[in-house]
Structure I
Amino acid sequence: MKRHTIETDRAPAAIGTYSQAISDGHTLYVSGQIPLVPSNGELVGEDIATQTQQVFDNLSAVATAAGTSLDHTLKITLFLTDLNHFAVINDIMAARLQEPYPARAVVEVSRLPRDVLVEADAIVLLNQD
């Protein structure tokens with residue numbers, strides 16, 4: 001199968017040796033998103049809720065650019081610098097995603113790019129006809 005690169009200016013640009021997302025025509029693999037505002041590259045907020053909302057905005061923008069939405073997410077992985085934020089993450093996911101909820105992993109890490117509190121990547125189904 002042929003791979004297709006997905007790019008949008010409604011999410012932070014890829015910096016380095018990766019793409020915002022890759023699709024094989026059936027599945028979209030969205031690279032890790034951190035809470036950067038796409039228009040200016042600035043970090044948003046210092047609290048977990050504000051940062052997580054921006055991460056989901058960025059994931060959603062990439063999914064939309066590929067012709068799908070986060071409602072078709074198969075798997076999401078969240079990386080947190082503090083697992084004490086789990087309840088906040090869970091509430092935001094419940095508000096932003098529909099049932100049946102996707103498979104999920106939440107991992108505590110020692111540090112994330114630009115010292116943000118959260119990063120997430122996603123695998124999303126395409127072609128919902």
Structure II
Amino acid sequence: MSTANNTTIIKTEKAPAAIGTYSQAVQTGNTVYVSGQIPLDPNTMTLVSEDFAEQAHQVFRNLRAIAQAAGGELSDMVKLNVFVLDLANFQTLNEVMGEYFSEPFPARAALGVAQLPKDALVEIDAIMVLG
């Protein structure tokens with residue numbers, strides 16, 4: 001973590017390193033803005049699989065690692081934006097997400113997109129409120 005201008009940059013080796021000009025997450029006050037996570041293995045920086053469910057699990061593991069680096073947990077996430085290549089995977093997304101979140105669930109948007117970085121099948125960003 002590094003601090004500047006009342007913001008704290010969240011960084012952990014337990015989640016993939018940024019592959020562009022962004023931080024894994026930025027905290028201001030008790031709010032943490034988590035950059036979009038794709039299903040990269042943080043050790044190899046490669047996609048974990050070509051299977052949607054396995055990719056979704058890896059994205060949630062990456063989100064959890066960043067949440068913990070910020071001093072929180074997935075349950076502190078209040079908003080998710082989910083981007084998928086194929087909305088036919090919507091039910092699988094719900095099933096996988098149900099393994100990581102319980103009620104009350106965070107607010108969420110799920111959008112079908114034409115392409116994602118590294119040809120991932122899913123990407124999720126989040127807003128988290130600590131304490």
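We did not get these values from a lab; they are worked out from the coordinates using the rules stated. Since the model is a prediction, treat every value here as computed from it, not as a measurement. Cβ atoms are built from the backbone, for glycine too; each structure is taken alone.
For distance in nm of label points 7 Å out along Cα→Cβ at positions 56 and 80, which structure out of I, II has the highest calculated value?
I
Between I, II, which one scores greatest on distance in nm of label points 7 Å out along Cα→Cβ at positions 96 and 120?
II
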